[in-house]
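Enquirer: Each structure below is given as structure tokens.
What follows is calculated from the coordinates using simple rules that are stated; it is not laboratory data. In this text, all values refer to a predicted model and were calculated from it rather than measured experimentally. Cβ atoms are built from the backbone, for glycine too; each structure is taken alone.
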Structure I
Amino acid sequence: MSTLKSKIILLKELLALKEVVDKGSIQIAANENGIKNSNLSQLIKDLEYRFNTKLINRKFDGSQPTNSTQLIYNDICAVEELLHKISETFVDMDALSGSMSVWSEEGLFGSFIMNDLSEFYAKYPKIRLELLMRKEPDIENMDILIVKPKLHPNIHGTVLFKFKTHLKFYTSKKYLAEHGVPQNINDLLENHNLCMVIRYMNLPECQSIIKRAKHLNTISDSLALIYRLVNDGDGITVFPSWFHESSKNLVCLDDLDFEYEMETQCVCRTEIAESPKVRAFVDFFIGFCTSHQVPIDIYY
């Protein structure tokens, strides 16, 4: 057997092993990759014979990696990532050009993601993103929408990924210095100033709080306006947890008994879900969430 042929077979066996480890089952891995169960099982057996060690413990409820597999798993991941990068290099560049409209709620891009967009533009210089925040989301006339299903229940399309953020109470150091720290929810609602974004007021958990608030000073449909008011020391608000990262001046009131977990979906028109431009954007966003330790579930 030639050296080249041997290396090609080894690569095939290693990637097969990674699929089995990732899926937790030879049968599931085979089904999802369109491979016969027996063929995938044979690849693992051949690799075990090659290395003269057991790599998978086959059990009635799935397949578990052995210590030997764990030793080489990260190296296999690195090989797969390198193959992915090589493939991306030769994608038809015409498919990675032109404009792509992306809708998100105000603040997500401007306050959290904007600094990282330079990496996207450096990698895909021929793609122009039209970032839309003010218009109502419309899947018929936009390419990608990053929406909260509870706030936009009528948006339907292909879900590319989901991630979750937490809504908490935030205020500024200046406000706390002047008014003190709220001791509990009752103290907050009785004695402190609230500035609220209208769409967050519509959430069930927030509605019960707003009804009890004695000092609801400002409400607005502009997240940026509420941010400026709170940042300047004018009150307390409910913000997504990622706002904390974007401002050194904001303080999270962790001691208050309030937290609302909100799911966000990335949705696109089904007919473009597999296009290189969409996949490039999704890869960027997944990388962004991973680097900022935001849990994300990938669907595409």
Structure II
Amino acid sequence: MQIKNIGVVGAGIMGSGISQVAASAGYNVILNDIEDKFIDRGLTAIFHSLERMVKKDKITSAEAKTISGRITRSKKLEDLSDVDFVVEAVIEDKTLKQDIFRQLDNICHSEVILSSNTSSISITSLAAVTSRPEKVIGMHFINPVPVMKLIEVIKGLDTSSETVKSVFDLAEIMGKVPVMAEDFPGFVSNRVLQVMINEGIYCLYEGVGTRESIDDIMKMCANHPMGPLELADLIGLDTVLNILNILYEGYGDPKYRPCPLLKKYVEAGLLGRKTGRGFYEYAK
């Protein structure tokens, strides 16, 4: 099936980034969310991202206008009835994702691939609520989507080889590098990454170092562009906590137990960059 029109469910940081990358690759995109304010925020993020690219001479103003013109807003999943491919990019909530996949299974044509940008939830569990498990797959983009090259591709138990090939082809057209991972909690990226982030938070919690020293040491020691606390703020502390809970539940291993300090910050609504304060403070 030739892919021309892509539906993206969720207009947050990931969904808006995926929409921008898909539109930049020449696809028509329907960006769906439940409220206008979320869609407005997502479209504004895309506009600012394209604007930065123009200033850096990566694209022209005309190209930016063409890219943004390929993106259509939507508040009803039924608007995705004629798309050729779907990427779900809502929050890391298994029940919510399964509900969306049930609806998409009834709305979209039977040959349409339903992919999820989940960073930790079982693809097999999402496929199980549909009548097309062979066409359900994980397509984990990395934040910030327009910049990061990797797409972690995850097969469910019944995902077909044809579906995998279609996703690999699509990823490469988008200018990304697809890499396979198995369908276990956290896959590869977050199974490794979240342990480092959580341990960095434990270091702060136990007074091993200040936020700056923890981040500076890891940046210079491991040649990372961000330290674990900076990265947690970028991802969103609520998302970090959700992923760690999934890992802890999935493996039953105490190394995935979320740090009490992380829980306290999330309870206080200090979620990182998106709220203006997490382990660091950010100008709104």
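Enquirer: When relative contact order in percent (Cα under 8 Å, 6 or more apart) is compared over structures I, II, which one is greatest?
Expert: Values: I: 21; II: 14.
Greatest value across I, II: structure I.
Enquirer: Could I ask something else about it? 0.10 is what came out when FRET efficiency 1/(1 + (r/R0)^6) of positions 63 and 263 (r between Cβ atoms, R0 = 30 Å, to 0.05) was calculated for one structure; which of I, II is it?
Expert: Values: I: 0.45; II: 0.10.
Corresponding structure: II.
Enquirer: Taking distance in nm of label points 7 Å out along Cα→Cβ at positions 103 and 207 for each of I, II, which is largest?
Expert: II
Enquirer: Taking FRET efficiency 1/(1 + (r/R0)^6) of positions 31 and 167 (r between Cβ atoms, R0 = 35 Å, to 0.05) as the quantity of interest, name the structure among I, II where it is greatest.
Expert: Going through I, II one by one, FRET efficiency 1/(1 + (r/R0)^6) of positions 31 and 167 (r between Cβ atoms, R0 = 35 Å, to 0.05) is largest in II.
Enquirer: Which one of I, II has distance in nm of label points 7 Å out along Cα→Cβ at positions 143 and 175, as calculated from the coordinates, equal to 3.8? Show your work: numbers first, answer last.
Expert: Details: I: 3.8; II: 2.1.
Value 3.8 for distance in nm of label points 7 Å out along Cα→Cβ at positions 143 and 175 corresponds to I out of I, II.
Enquirer: Further question on the same structure: semi-axes √(5λ) of the Cα gyration tensor in Å computed as 31, 23, 17: which structure among I, II? Working shown, then result.
Expert: Working: I: 47, 24, 17; II: 31, 23, 17.
The read-out comes from structure II.
Enquirer: Another question, then. If you rank structures I, II by distance in nm of label points 7 Å out along Cα→Cβ at positions 199 and 223, which sits at the top with the largest value?
Expert: Details: I: 0.6; II: 1.9.
Answer by largest value of distance in nm of label points 7 Å out along Cα→Cβ at positions 199 and 223: II.
Enquirer: Let me ask you something else. If mean count of other Cβ atoms within 10 Å over residues 55-62 is calculated from each of I, II, which structure is the one that comes out at 10.1? List each step's numbers first, then the result.
Expert: Numbers: I: 12.8; II: 10.1.
That value comes from structure II.
Enquirer: Out of I, II, which has the highest value for distance in nm of label points 7 Å out along Cα→Cβ at positions 15 and 119?
Expert: Values: I: 2.5; II: 1.7.
Across I, II, distance in nm of label points 7 Å out along Cα→Cβ at positions 15 and 119 peaks for I.
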